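Down below are the structures I want you to see.
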Structure P
Amino acid sequence: MQSKQVYRDALMGRLAELDSRLHKIEGALDEPHSKDWDDAAIEHENDEVLEQLGQSGQDEIVRIRAALQRLRDGSFGTCTRCGEQISAERLDTLPETPFCRDCAASI
């Protein structure tokens, strides 16, 4: 397993990326809509996609903040469901994961 600082840096970097993306989404959603009926319908569909992306980003931020808390309290790398160690390969791919592979598969 990599050092906890490497995971912390990766999580903080991803948090910054998500924050930037969410600000862009908010900006796009705040733009005025076209008065043309057809264009407004397309813009509405685009807004729905942006809202879904925004919600997905917010959900990921919650998971990242929880992982950062686990780093602070010393439980990072331990499955929150079964208490087993999460594999380094899994943490390298998904550093915010609270679950080992087996528990994640059973959810």
Structure Q
Amino acid sequence: MNLLAVLFVSFLLFAIGLAVILVRRQLLFVLMGIEVMTNGAVLAAVAAGQYWHSADGQVLSLFMMLVAGSELAITLLLAMLSYRYLKVSRIDQMNQLQDKLDKEGQLL
């Protein structure tokens, strides 16, 4: 495969992830969209490293996957806690909860 084909697939992954984020308002779908976008960026980094015969793309992709994994774990924990305590799973409902909080962070 040539570089252009791999970069096109990478762009498609990124565009699909962005479309999921813009269309769906469920928190878990937004997280999946972010992961698909990250996978597209990782694929582009690996393809660029392969094209220039350098290991920099593979090293960068390992760091990107490490950061994406830790980000996903923390965000998933926050999503579970927000659903458990606040019974909220949509992003627009979370924005509305901000108006209901007092200065100490407790629900009114």
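Taken together, the values in this text are just the output of simple stated rules run on the coordinates, not laboratory data. Keep in mind the model is a prediction, meaning the values are calculated, not measured. Cβ atoms are built from the backbone, for glycine too; each structure is taken alone.
Using distance in nm of label points 7 Å out along Cα→Cβ at positions 32 and 72 as the calculated read-out, with 4.3 as its value, let me know the right label among P, Q.
P
Comparing relative contact order in percent (Cα under 8 Å, 6 or more apart) across P, Q, which structure shows the greatest value?
Greatest value across P, Q: structure P.
Work out which structure the value -24500 belongs to, where helix-only ellipticity at 222 nm (-39500 (n - 2.57) for each DSSP H run of 4 or more, over all residues; to 500) was derived from one of P, Q.
It must be structure P, since only it matches.
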